[in-house]
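Derivation of every value follows stated rules applied to the coordinates shown; laboratory data play no part. Predicted model, so just to flag it, every value in this text is computed and none were measured. Cβ atoms are built from the backbone, for glycine too; each structure is taken alone.
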Structure I
């Protein structure tokens, strides 16, 4: 199994730790005033589904498992379970919605998802980098605001709140980055 430095861990990576397989949900490097930097990681046990927070020094090494990518069509959700269909065999699989991380709020029926598999077991689900959604509510622009600081709150058709430029109004369709729920541009066409 290949080793990697702990500071290279990213959401979606799969590691072996204490004899178990874990998928990384969140990672953050903390640099205290004194001492070595540490990486704080939230991860989920692939067998039990249990979540755990763990810390490593950034110079530590971890065992990274090799993942295979496969495309699936997103069909529907039942509670916290997503039903996906293999684009080649048309076989359906069910995976926990948590495998999408924070991006799960942008799931749309028919969306093509990339699933990371370790020995055939789904360990992470990746949405397309961006989605197009309609703005259902946008605050009015406050006169006198400078252009640099004038992003305003808006609500998307899926209920997610984001910050948008002042020219975006209710009814506009916008492109949103799924990774961090940020505005990219007004949708074309």
Structure II
């Protein structure tokens, strides 16, 4: 197979913030053609999990997503912080903060990317089992999350009805259900 990777000749940062950066690259394809401009969105790594309680219920979150202006069901997740030792540590922290649940087991399901043509980050997927509620939610200032416990069958119905619209969460659910 031939090498299809592009060579980055120049990068310029157009915007930098805590969790979103926009970069404009000048690239050269293997055939010598110059590609300009090419915009890359830099994000931290993300984590998400299909989280099951001790009695086998799925923990869903319901919250408003301003980008679409919609309220939707999701599974728990978030960014990997600099203080997290690993993606597993990040999902354990996110689950505890967002849901108040602690889990006895985390199984790594792999990684995916929201849009590899423009995004530079991975989302790590987990199956968390043995969840026990140990504290109240500890949400960020801009978070307002309702927790809902559903059966696996109810989760499948939500998927069939297109009630879970976050594509990377649907991907994680797919891998977790296959593992289960």
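Hey, mean projected area of the Cα convex hull in nm² derived from one of I, II reads 14.3; which structure? Computed on structure I. Among candidates I, II, the computation of distance in nm of label points 7 Å out along Cα→Cβ at positions 34 and 50 that gave 3.5 used structure I. When relative contact order in percent (Cα under 8 Å, 6 or more apart) is computed across structures I, II, the figure 22 traces back to II.
State the single structure among I, II that was used to calculate distance in nm of label points 7 Å out along Cα→Cβ at positions 130 and 162, giving 4.0. Working through the options, I get structure II. Taking distance in nm of label points 7 Å out along Cα→Cβ at positions 10 and 154 as the criterion, the largest value within structures I, II is that of II. Can you tell which of I, II yields 2.3 when distance in nm of label points 7 Å out along Cα→Cβ at positions 42 and 66 is derived from it? Attributed to the structure labelled II. I, II: which one has helix-only ellipticity at 222 nm (-39500 (n - 2.57) for each DSSP H run of 4 or more, over all residues; to 500), as calculated, at -6000? That value comes from structure II.
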